[in-house]
1. Where does the value 4, 18, 29, 27, 18, 4 come from, among 1, 2, when P(r) over Cα pairs in 5 Å bins from 0, in percent, for residues 78-141 alone is the thing being computed?
2. For relative contact order in percent (Cα under 8 Å, 6 or more apart), which structure out of 1, 2 has the highest calculated value?
3. Please state which of the structures 1, 2 yields 17.9 when Kirkwood radius over Cα pairs in Å is computed from it.
4. One of 1, 2 was used to calculate helix-only ellipticity at 222 nm (-39500 (n - 2.57) for each DSSP H run of 4 or more, over all residues; to 500), giving -19500; which?
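Read-outs: derived from the displayed coordinates by stated rules, not from any lab. As the structure is a computational prediction, the values presented were derived from the model and not from experiment.
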Structure 1
Amino acid sequence: MDKTALLHAILVQLEAELALQTAAAHASHDEATDEDNRAEDKYDMRSQSAAYLAAGQSQLATEIAGAIAAYRHLSPRAFAPGEAVAVGAVVTLEARGRETVWFLGPQHGGLEVTLRGVPITVITAVSPVGRQLVGRRVGERLQLPGRPKPVEHRVVAVG
């Protein structure tokens, strides 16, 4: 797996998300400070609601910017055979004859990127799946949530 290309794909997605959140925060701020949205009476909350929304979107943009910085400082490295899962690892799991690929990133899990036709889900070490993967090695088994009950997965590759 080309980790440089993977990190690039993650950064492209994060940068697009940052641009979207920044634009939304600016639009909400403009709405909150617009003369037309001045409160008409003590029950008119339009301006205050827009200000709360702008603050939330601004906070999210700050978090995304932090994630971008973390990914830019992450050096892609190969994991040696038998090495345990840690941040920066691409992990392939197998369950019920089906393989899934996960990337253990430093922040902002939940993204999904596709590299050479393979979907890769980004997780963090503090996520439920990430907590179970950290420290595992090829051949080890773990239980991940499934419907209607947990499903046993086997670590097929750590790269």
Structure 2
Amino acid sequence: MSKSSAIATEEKTSLFSVRFLISLLLIIAGIGWLVFYYTQARGNPLAFPPVEGSPKAVADLGRWNYAIGFGLLMLGLMVSAHPSTPLGRGRGVVAAMLGCFLVGLLWICTFYVFSDDLSKIWVFNDLGQWNLVVGIAFMAVGFSFATKWE
């Protein structure tokens, strides 16, 4: 049984669907969480004596903050792979797929090139070997876009 043409055209013409707004909110929340943790809640572990971050509830999560932030970011990208969003149809699928592949590749290459001294690169310096997981996760999100490519 096929879809009616009215539903398909309505789904493809609206730019700001509910799914698109949810995906945008998830992406912004993920980036915001990462920025807040790294700049505020993490404190400064390299200072002598180490400076504690605040609020303590977020600082106590430690590296789980990266899992939360990157998880929200990746989830938002995966939600945006639906045909009701601009990235989930037409040329948006190809652009988002290639973008995720390139970001993942650049993340891993940057980690390998600077792995001797990561202390000057934000976020990379805290993640260590987990940078590989972040790069592979971006590529996995790229594959979620690849399943929508026609």
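1. 1
2. Between 1, 2, the highest calculated value is found for 2.
3. Answer by label: 1.
4. 2
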